[in-house]
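**Student:** In structure tokens below, several structures.
Every number in this text was worked out from the coordinates using simple rules, so none of it is lab data. Bear in mind that the values here come from a model prediction, so they are computed numbers and not experimental data. Cβ atoms are built from the backbone, for glycine too; each structure is taken alone.
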Structure I
Amino acid sequence: MRLAELRYSLPQGRIAQVPAEPRDSARLLVAGLPAEERHRRIHDLPHLVSPGTLVVVNDTRVRKARLRGIKAGSQGRVELLLIRPLEQHGREGLWECMGRASKPLREGGVVHMPGIEATIVSRRGKMVIAKLRATDHDSLEAAIDATGEIPLPPYIEREVVAADAERYQSMFARELGACAAPTASLHFTPNLVERLKAAGVYFASTTLHVGLGTFESPSVEDLDDHIMHAETFHVPQETVEAIAAARSRHSPVLAVGTTVVRALESAADSANAGCVKAGWGETRLLIQPGYTFQVVDRLLTNFHLPESTLLALVAAFIGLDEMHETYRCALSADYMFFSYGDAMLLDRAHGPTP
């Protein structure tokens with residue numbers, strides 16, 4: 001697929017800077033419905049999802065991964081964005097980070113932050129390996145939680161406020177490890193979940209720790225040449241059984257967000273059509289037009305950046321022409337885009353049926 005096929009023009013004012021309140025009041029574009037019926041709200045989901053549907057959510061929790069400090073000696077300002085731990089024991093850990101400073105970070109350099117000292121072990125471009133040590137907490141994780149900021153995406157052009165620490169987490173967030181939120185799930189409330197269950201909808205969870213690569217556009221024109229970022233995922237046995245049960249009753253699997261799609265499709269059981277295998281894994285799965293979906297039948301997702309692998313996934317799910325038509329419809333109807341924006345409900349265009 002050519003990157004040019006994923007381009008569209010988005011006015012700056014359509015990038016949501018704050019979330020909808022209440023959460024389930026966000027707008028919902030339901031693809032495939034007549035024009036006069038497709039503009040709904042998230043709280044309408046119980047009327048849009050058939051009884052027996054299995055809704056799968058991502059239970060990852062966003063770490064307060066943005067750390068700010070100063071260089072020892074020069075007193076220059078430094079920002080480290082924690083991407084993933086390579087080692088972590090008690091008060092110390094070795095982390096892969098994205099580093100930003102007024103002058104390049106150098107190997108052996110020390111950065112002081114409230115409650116944490118970081119030593120740069122190695123660097124490659126913007127990425128660094130840093131050894132972190134908690135200076136006044138019993139564990140490094142506690143120090144990160146006390147010192148760090150929620151890492152809002154770069155297109156949210158405002159300072160982080162206290163409310164973001166709660167609002168940029170979904171109600172399902174349990175497993176700490178993401179540096180970005182699985183944003184489709186930010187729309188859910190306990191009341192909405194109870195209403196869906198009362199309507200005969202089932203729920204299951206998976207974990208995919210969202211990495212920084214979710215915000216990065218491919219640097220190649222042909223997506224076949226793009227190397228996907230790796231993300232850790234886990235599918236529990238309970239979810240394996242829930243999907244098998246959905247298949248036995250011929251009910252669809254609805255993924256809440258592209259992260260759930262990537263986790264479930266990465267865990268697809270080739271010996272058991274439409275089902276998945278349990279366990280932990282690391283995925284670099286790139287889904288683009290031509291991909292045959294094995295597990296996911298419906299998708300609830302926010303609107304994605306142009307020229308992104310997430311938009312390629314949507315194009316694969318509903319077809320490239322339908323993707324562009326859906327985005328044109330959203331733009332003409334003043335939907336808000338990206339992490340704190342509105343959502344769409346999509347049906348898969350092709351692939352195995354339940």
Structure II
Amino acid sequence: MTLKEQLQHKIDNKTKPLGSLGLLEDIALQVGLVQNTLSPSINKPAHFVFAADHGLADEGISPYPKDVTWQMAMNFCGGGASINVFCRQSEMDLKVFDVGVDYDFPAELPVINAKVARGSRNMRNEPAMTMEECRAAMKVGAFAVRTEKEKGCNTIACGEMGIGNTSASSLLMHRFIGDSVEECTGRGSGLASEQVDRKIRILKEISVKYNPETPEETLATFGGLEIAAMVGAYLEAKKQNMLILVDGFIATAAIITAIQIDASVKNNCIFCHSSDEKGHKRMLEFLGVRPLLQLNMRLGEGTGAAVAMPLVRSAVNFLNEMSSMEDAGVSNKE
């Protein structure tokens with residue numbers, strides 16, 4: 001039997017009706033295949049939050065000022081943000097990276113200084129990043145993954161902090177999926193309807209201004225430094241054969257970008273929830289995947305991935321610890 005057949009046999013012969021653990025059975029099968037074993041495990045899971053500013057925020061496409069990027073990064077360091085709460089609960093090691101924040105963090109803070117630039121450029125005037133900046137940010141994400149892998153980590157999740165990054169993600173979605181800018185653009189962190197209309201006009205103007213050819217060029221043109229870091233992390237996690245927990249709208253835009261570069265990345269991904277941000281459900285449909293949760297979340301930071309981590313552990317634990325029909329002396333289905 002192939003490994004997939006052996007895993008399915010192991011799942012089907014647990015003391016339960018066939019298929020009765022639903023998506024948990026799918027996750028157990030997937031994790032076993034990713035780790036190439038009948039007894040998978042979740043070891044030292046790490047959660048990276050990449051922070052960067054966006055020049056496009058100067059156009060008023062977010063209800064919050066750019067200063068919120070560094071202020072929230074400070075909140076992460078103080079342990080008071082949503083992602084801190086959920087990472088503690090889910091026993092995930094949280095690391096915060098400054099990839100491109102327009103602020104100098106005090107050296108004593110637990111922010112990993114990986115600043116490529118002081119934010120991306122205003123896409124209305126020029127591409128968000130040069131190719132050199134984009135690749136440098138991707139290397140930050142790859143380095144983060146390799147560092148944790150060396151410590152025994154086999155599971156990662158990525159979050160982000162960057163005022164304006166839903167706009168960048170909408171443009172990446174538009175380019176890679178082919179849906180209209182209107183279909184890809186939502187309220188972000190809470191824009192009113194007339195502000196959303198203005199945001200759409202600006203993004204349409206930006207979209208027609210450029211014609212990048214490769215996925216990396218598209219990322220450099222429309223993305224952000226923190227999104228590029230996420231793409232680099234996902235690509236490296238696939239190389240290292242690690243499990244990838246995918247968060248919401250921005251994380252999925254980064255995954256779709258990574259998949260354009262290496263289609264096999266998708267095999268390692270567990271899609272943790274369906275965000276309330278417009279466009280995310282369409283992204284999941286495009287990928288042909290079913291998310292674990294629907295909680296109407298749209299916070300970012302990777303919170304959906306951290307909240308879903310206990311479910312992934314549940315899938316692995318039932319596979320490893322639940323008795324088989326034979327072991328328990330239970331009669332199996334005829």
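**Student:** Tell me which of I, II gives 29, 19, 15 when you compute semi-axes √(5λ) of the Cα gyration tensor in Å, for residues 68-227 alone.
**Tutor:** Computing semi-axes √(5λ) of the Cα gyration tensor in Å, for residues 68-227 alone on every structure in I, II gives 29, 19, 15 only for II.
**Student:** Let me ask another. For which of I, II does distance in nm of label points 7 Å out along Cα→Cβ at positions 76 and 236, calculated from the coordinates, equal 4.6?
**Tutor:** It traces back to I.
**Student:** Right, another one. A value of 13.6 was computed for mean count of other Cβ atoms within 10 Å over residues 100-107; which of I, II is the source structure?
**Tutor:** I
**Student:** Something else: Starting from the value -5000: which structure in I, II was helix-only ellipticity at 222 nm (-39500 (n - 2.57) for each DSSP H run of 4 or more, over all residues; to 500) calculated from?
**Tutor:** Going label by label, the one that fits is I.
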